[in-house]
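A.B. asks: What follows is a group of structures, each given as C-alpha cells.
What follows draws every value from the coordinates through simple rules; no lab data is involved. Remember, predicted model here, so these are calculated numbers, not experimental data. Cβ atoms are built from the backbone, for glycine too; each structure is taken alone.
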Structure 1
Amino acid sequence: MKLLVTGGAGFIGSAVVRLAVARGHTVVNVDALTYAACLDNVASVSDSPLYAFEHADIRDRAAMDGILARHRPDAVMHLAAESHVDRSIDGPGAFVDTNVTGTCTLLEAVRAWWVAQGRPAAFRFHHISTDEVFGSLGPEGLFTEETPYDPRSPYSASKAASDHLVRAWHHTYGLPVVLSNCSNNYGPYHFPEKLIPVIILNALAGKPLPIYGDGSNVRDWLYVEDHADALLLVLEKGTPGRSYNIGGENERTNLELVQTLCMILDDMQPKVSGSYADQIAFVPDRPGHDARYAIDPTRIRRELGWRPSVTIEEGLRRTVAWYLANAGWWRPLQARQGVGQRLGTGA
C-alpha cells in the first residue's frame, strides 16, 4: 500500500513509518516538525525509495490538498497530535487547535480527495487515539470499546473530540474509517519529557526521580513496536466504522514502574555506590490525575488475532539499553523548550 502517515516524525508515528517501510509499503511522512518531532527518528529509512517526507501542518488545508493530490495514498494513518498531558494543563488551546481543528481540516481534505477519486471502498482513514478518552477506572474493571467517554484532562478531551469527528465523518459522509485507542506507549525514540525517559535520564544524571503523588496511579504499558504492528493490522484488516482497543496487558503502578527501571539500571549501568532507587522523590500530584487505565483487548485479539509480544520487563530492558546506547539522540532534545521542567501544576 501507499500510506500517508501524519506525525511520522513523532514517537509512535516514527515506529509506524519504520515498520511499514520494512514491510514494503510506500510511506509519505507528513509532519509539521513541532517541538516533540525529530527526523532522526526515521533516519534508518530516510534513504529508502519507499519513503518520502512532506513538511506540512494538518491545519493547513491547501497543503493537505496538495499532498493528497501528489501522492494519491491508499490509506491515511492519522497520528499527528499534541500529546503531553502536563503541557495540556498549562496551554490547552494548542491541543484544541491541533487535535480538534487540525483533525477536522485533515478529514475535510481527505473526504474531498476521496470523493474526487470516486469514493474507493478500499480506502481507509485510520485515526489513532488514546485510552485516556475513557476517563479514570477504579481498582477493578477494564476499558472496552463500548466504555462511555469521560475525558478528564484538556489533552484527553481534545482526543475525545477528534474521535467523535472521525466517527461523524464516517456516518455522515461514508468515509471508510477505523479507529484505535491505545494504552501508554514506551520504547526507543520516546521524547524525553515523558515518564520513562525522564526516569532513565534523570537517574543517569544523578537527579531526583520525580513520582507524582504517592505513585499509586496505574497504567497499562504497551511497547511501541508492538503498537506499530497492531496499527498496521487494524488498518489492513479492521472493519470500517469499528474501533479497536490496543493494550499491552502490562498494568503497573507508577512507583512499581520506576522501581523496576531502577533495578534494570542497577544491573546494566550500576552506580559507584547505592541504588538508583535512592534518587526517587515524591512530588505534588498532577491536577485531576487519573487513578487507573486498563484496556480489555478482547476485540482485537478475537477479530484480528493480535496480542502484544513484549512483556513489560523485557520491553523496559530493551528501552534502557537503547537510551544507554543513544545519547547522541536524546542529549540535543533535552535543550528543547520545557524539557526537564515541571509542567502541568495548574498554577
Structure 2
Amino acid sequence: MTWGGIFEIEKKQAGVSLLEKESAQPSFWQDKDRAQKAISELNNLKSTVDSWTSLKRRAEEIAGLLGMMEEEDPHLLDDITRDLRDLQKGVESFKLLMVLSGPYDKHNAIFSVHPGAGGVEACDWADMLLRMYLRWMEKKGLKAQVVDIIPGGEAGIKNATLIVNGDYAYGYLKAESGVHRLVRISPFDANKRRHTSFASVDVIPEIEGTEVPVEDKDLIIETFRSSGPGGQHMQKTSSAVRITHVPTGIVVSCENDRSQFKNKESAMKVLHSRLFIVERQKQEDEIEKIRGVKEDIAWGSQIRSYVLEPYQMVKDLRTDIETSNVNAVLDGDLDMFIEGYLRKRVSVS
C-alpha cells in the first residue's frame, strides 16, 4: 500500500469534488450554518490534498535528480541528501496532521489548570504548569486569552481558565488532559523535605453557540468587581461576569477584560463548550448502557511525572517517553510528549 492509500488521499480528493459541486448550487447558502460547516470541511480537505501533492512533487523531483546522475557528484549528492532530510521532516509533519483528524481537533481550546490536594504546594505547582503551557503556546504561535484566574493565598493559583486560539489548538492540547505529578524539595518547607504535589489539566474544544443552544431563562448572570490584576479601573467597576446555567449547575466567570460585554462573551464561550461536553458524555453513557460495557475513560488519571529531586526526570506514563532536561520541559518544550502520545493513539486504534 502506498502512503497516499494510507492517508486516503483519493477519498479526500473525491470529497473536495463533491463539496465544490455542492457549494456551486444556487441554494447552497439557504442553510447558512450547514453551508459554513461545508466550506470549513472543504478548506480542510483542500489543505490536506495540497500538502500531499506538494510532498509527492518534491519526492518525484528528488527521484528525477537521482536518475539523471551518470556518475557520483559530491555537490549534487549533498543537495539531494539535504532535500531528502527536508522531505522526511515534511512527511512527519503531514503524518501528524493526519493524526489530528478528529471532528473538533482544528478548534480552539478551553484550557484549565486546577491544583490537587496539598495547599500551597499544589497551588504553586499549578502555577508552574500554567507558565509551562503558556510558554509552549507562545512557541507554537497560539494565542492564549486568560478568562479567569484565582491566585492562591500564599503562592501559586487556585485555578486558571484560558481560551487558546489557533489551528489545531484542541487537537494538540487534548493530549495534556489529566493529572500531572511533581516531586521536589519544597521551597515552602523550612526542613527542606521532599514533597509530592498534584495538579490537573482539563482541555475541551471551543464550541459555537449554534451547536449548543442556551435559553436566556436558564441563565443567572451576575456582575462584580474584579479581584485580580488590572489596575484601578477594574477594581472600581463591576466589569467581571459570573454566569450560572441553572439546569446543570455549571458556573463560569470571567474578569480578564475591562469591558463587561467582552467578559460576558468569553464566559459564554466557555459555558457553551462545557455544556457540549456534558451532552456528549450523556450520549456516550447511553451507548455504553446499550452495549452493556463501561469503558475506562481515564479522565483525570495521572499522565506524567516531573521529578526534580533526588534526580531529574520527566516521564510520560502513557508512552514511556522521558527526558532528564527538566528545565527545558518546564520552559515549554512539550512537543516530544504531545506528538508521541498522539502518534501512539493512532498506532493502537
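A.B. asks: Given that relative contact order in percent (Cα under 8 Å, 6 or more apart), derived from a single structure, equals 15, which label among 1, 2 identifies that structure?
C.D. replies: The read-out comes from structure 2.
A.B. asks: Assign the value -16000, calculated as helix-only ellipticity at 222 nm (-39500 (n - 2.57) for each DSSP H run of 4 or more, over all residues; to 500), to the correct structure from 1, 2.
C.D. replies: Going through each structure in turn, the value belongs to 2.
A.B. asks: Going by distance in nm of label points 7 Å out along Cα→Cβ at positions 30 and 62, which of structures 1, 2 comes out largest?
C.D. replies: Greatest value across 1, 2: structure 2.
A.B. asks: Then there is this: Out of 1, 2, which one gives 0.96 for Cα Rg over 2.2 N^0.38 Å as computed from the coordinates?
C.D. replies: 1
A.B. asks: Of structures 1, 2, which gives 2.2 when distance in nm of label points 7 Å out along Cα→Cβ at positions 166 and 190 is computed from the coordinates?
C.D. replies: It must be structure 1, since only it matches.
A.B. asks: Compare FRET efficiency 1/(1 + (r/R0)^6) of positions 46 and 126 (r between Cβ atoms, R0 = 30 Å, to 0.05) across structures 1, 2 and report the one with the greatest value.
C.D. replies: With respect to FRET efficiency 1/(1 + (r/R0)^6) of positions 46 and 126 (r between Cβ atoms, R0 = 30 Å, to 0.05), the highest-scoring structure among 1, 2 is 1.
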